[in-house]
Structure I
Amino acid sequence: MAQLHTRAAAAGVRLFAHQTIDSTNTEALRLARSGEQGPLWVFARSQTAGRGRRSREWISEPGNFYGSFLLRAPSLLGNTPQLSFVAALALHDALSALTGWAAELKLKWPNDLLHAGAKLAGILVEGEGRHVVIGIGVNCAHHPEPTRYPATDLAAAGASVLPDEILAQLSAAMLERLAQWDEGAGFARTRRDWLARAHERGSEMRVATGEREASGVFEDLDETGRLILRLSDGKREAITAGDVFPVADMTGAGRSGSSTASGRAHSPLTVLPHG
């Protein structure tokens, strides 16, 4: 039975659990429109209309983790995109505790968690009005193939972790990382911790922004969360939003590992940069 961690429940976080749903992000936004303020989790065993960034199809078969966390937007709305880094750290904390893989798990800008260089989990942050939904998908039992970025799952990597276990651990870790972030006042600490868990600086990558592609090496994360890419001519470029791929692999099916987000969204809905 799906349950939140006792620390999350004691803090007033609620849980809406489903066997099957169109999308946990969509349901969280529906709850917000009906008057729910959060904080709350929407959890599902499978999704029928999952999607990832840029409305890509996202495979949502039973066995993986699909969950979305609804909360009020920070008082400074410009800080909202930073929540993708908060969520990434919480996910890293939770899966490290469950697997013992703290050193093997790496964060990839803007919203992925990697194991041995392959995508294990993804995050999608969406905002509507004064609410934010953090959607998280983790490949527990299976992952799709082929994908533009190599994918894996916990079972294939040698760990037996159930979605219910992730929900419990993640619900506590999310509160801890939100407290550290402090609506943006603590982003310097969030940034420091994210960089300490990021894939190797100096690694080559290609970034697709939707309008163009840029190749270079991962150099840094600036004070606002933008990716700093060192181009082949030596210039540095700050990128606010985009998709990151290995330099050698810009082809493929375009389908990612696990999903949390929706089908059609109610306007106005914003998919936030960095997430």
Structure II
Amino acid sequence: MASVVWAGHITFGLVSFPVKLVCAARGESVSFNQLHGKDNARIKQVLYCQAEDAPISRTELVKGYEYEKDKYVVIEEADIKAVAPKTAHVMEIQEFVPATQVDPVYLESSYYVHPGDAGEKQYTLLFETLRQTQYYALAKVAMHNREHIVVLRPGATGLVLHTLYYQDEVRKNDEFRTVALTTTKELAMAKMLVEQMVENFEPQKYHDTYRDNLMAMIQARIQGQKVVATPTPAALPVIDIMEALKQSIETQKKKKAKGKGAGA
């Protein structure tokens, strides 16, 4: 099982039960090390004290907060723990909101919620209640030196938690506002194209082509082979939107017919 990032209790009303949060997803990318170009040796980053003009070890580091220009107050780890709110240990559900009202733009990170010892019955009660009512539970939890507003929702088999951005962190004014530029015919054709492209959601069908290409290139370099550049796609010609929709629909029809023939 993935490492636990938070452990405590969920409470709603007088119902309380222990839970653990584990990370539900994380990005994957190809990482590179920095080398000295002369001899390909690894580069070591050195911590340096400006006042003493000398390198120092990590054991000499302390946390400091700059309250004025070049003036710092030292903050101990014990001080940070001492002022942690109760939500560092107890996730209290504040309210329940309709799931349809939670704009996905607010969703930040995702976690699986696992019940703790002797908490399975209460956990199942909350899960089934949310599933049948189609509500999300809104709560607060403190972790990673920050208090988060979160939603709890029913997943396929258990509870899933999402931390949310706060209102002042969402740049609503940057959202494009549509105006009536499309015609009824264009909209009807666009709907036909959408219907031709409807499939079941199967995330396993998708993968990071960029990462695959990077790993293939790295293997080629390891084996002393020539790196083959990915072909650059030709620019699409500008055509009438109705003609583009018609051609797209025909392409999708042929694609589906070919897929059915291959399946048979």
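General remarks:
- Computed 23.0 for mean count of other Cβ atoms within 10 Å over residues 61-68 - originating structure among I, II: I
- Entry that produces 25 once relative contact order in percent (Cα under 8 Å, 6 or more apart) is calculated, selected from I, II: I
- Test item: Cα Rg over 2.2 N^0.38 Å calculated as 1.46, pick one of I, II: II
- When mean count of other Cβ atoms within 10 Å over residues 101-108 is computed across structures I, II, the figure 11.8 traces back to II.
Values quoted throughout were computed directly from the atomic coordinates according to the rules given, and no laboratory measurement underlies them. Values in this document were obtained by computation on a predicted structure and should not be read as measured data. Cβ atoms are built from the backbone, for glycine too; each structure is taken alone.
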